[in-house]
Structure 1
Amino acid sequence: MRVSIREQARERYGSQLGGLRALAVLVAIMWAVELVNLLDGYRLDEDGIVPRSAGHLDGVLFAPFLHASLSHILGNTVPFVILGFAVALAGARRLLEVTLLVAVVSGLGVWLIAPAHSDTVGASGVIFGYATYLMSRGVFDRHLGELALGVIVAVLFGSALLYDLVPHPGVSWQAHLFGGVGGVLAACALARPARSERAGSPARAV
């Protein structure tokens, strides 16, 4: 039976396409929430991360999808898509795992140490996590291509990332810092099965 070009492409690039679809869904949800938030006078932002408030602990998961203005979400969407695209090429599951790990670490960091009575929203913590995941993934995977990609990400985004770690009014450096930590932790945690599998696989005869 003759296999069509489309079927061949789906078989070869199915994982990457799944990852890109997952990324598109995350961006669509982000913008759908923004539209509802805008029409509701941004009252949804009250569900962001309020430090040390047990009643707002769920904001750890909600905050990345909430933004304070159209300019805020526009500024986050571009790097989210660029860096998320690189992560998504490893598949939908990997993208969602990295996103969840980074969001939780970033959000909990904000919840623990951000100033009292603040309310943190936005996807910038996840963006930092994507960046540090890509920069450190090759170190844990010991993969030359991933190391090269990490260097490219560091060159393109490194100065902006460092700048955003400096405290600025109205900007959560805590989300950025712990998002970056979450990205490194994700690279380490998600590389372990691959390392164990390689270590335990039998040597091939040549």
Structure 2
Amino acid sequence: MSATVFINRKENERIQEMLRFEKALWEGGKRYIAGVDEAGRGPLAGPVVASAVIFPPDVSIAGIRDSKQLTPKRREELFREIQNRALAFATGIVSEKEIDRINILQATFKAMRMAIGSLSIRPEHVFIDGLPLPEKIYPQTPIVRGDRRSFSIAAASIVAKVTRDRMMVAYDEIYPQYGFARHKGYGTKQHVEAIRKYGLCEIHRKSFRIKGWESP
């Protein structure tokens, strides 16, 4: 048996394991199952972005996994593959100003609702990474560490991450002194040092506490 065949078989087994939540509903007669995840809850700057993805029952895309386990290049490649293979996908974006106004948890829920509501196909069931949405508009199943356990949620994590990263790269051209293209707004040493030197810019989350820096 060649190494290539072995790797492909192992990858297929991994994918099938990640599809077990979706399969249970597909086999029960449901067709449109949406996976939902977010990117950007923790950063000091920029929006929080959520994504919802619906796949056909015969889906199989090698490499789908939690976006944090992928390189930026691989995420971009898989983002295009998801676009091509999904029945529907959508994103919801909530700005840093709205995060400051309603808090990051409520902003995350809002972004998820926006993503689900923007789908071109109404989902029959929703899988959500982490906490359930407070509103029970759609039947839903929250899955702890869902971006590592559910194929659809993992795909949504990739779409959300790529979408947000592209936004932060664009912001880097407007605010080059902060290095947003490198750290994407997270509280790295470089980012905090830039805040100490330049203060906060328009896209910083004013309600977030920044370790080692106090607002004047």
Structure 3
Amino acid sequence: MPAATTTTTKPSPRERLLNAATELFYAEGVQSVGIDRVIARAGVAKASLYSTFGSKEGLVRAYLERRHEALVGRLRRAAADATDPVERLLAVFDAQASTFSRPGFRGCAFVAAAAEAPAEGQIAEATAEYRQAVLSLFVELAAGAGIADAEGLADQLRLIYDGGSLAANLDHNPEIAAAARAAARILIEAAPRAATE
């Protein structure tokens, strides 16, 4: 009987470009990494980048969309794993905190990319979509916890979420997560509950 052979499929040029962009853009910044470095790291022809993404901005948008999907998915899974409605809200901060002590943590990829990009365009759009997704998650969870002004609380919690990431990066202090979670709990517990019939 012949030995079984295993075939390993090489990632597509699109996947290789996204993998290279994810590594380089997050570690070094969108503007400081030239397209030639991404192409060299991915091991693809320059034409592959332009036929797949159209431009460097298109590649940056795809990189941010990939991060959006992964980050929001992780936050939603963490919230879904909690049973208590208040703990669901706090689980978002726990999921975020788990990234603060990872080697290579450099803060929020969206903040970094938006700081280097024009105020309008694909990068700004991708950043706005991510921020809206985080806000929508907080609104959904706050409403599920019976908060009367779920939108108002969600705005406040997103500020803490943003600030926690910024402080953990700038201060090189992953322990800031405990302060962010504590501040979030105070706001949640102080928020008026919706009237029940």
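All of the numbers you see were taken from the coordinates with simple rules; none came from a lab. Nothing here was measured: the structure is a model prediction, and the numbers come from that model. Cβ atoms are built from the backbone, for glycine too; each structure is taken alone.
Can you say which of 1, 2, 3 returns 3.7 when distance in nm of label points 7 Å out along Cα→Cβ at positions 70 and 158 is computed?
Details: 1: 3.7; 2: 0.3; 3: 2.3.
Label of the source structure: 1.
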Suppose relative contact order in percent (Cα under 8 Å, 6 or more apart) works out to 19; of 1, 2, 3, which structure was it derived from? 3
With mean projected area of the Cα convex hull in nm² derived from the coordinates and found to be 15.3, which of 1, 2, 3 does the value describe? 1
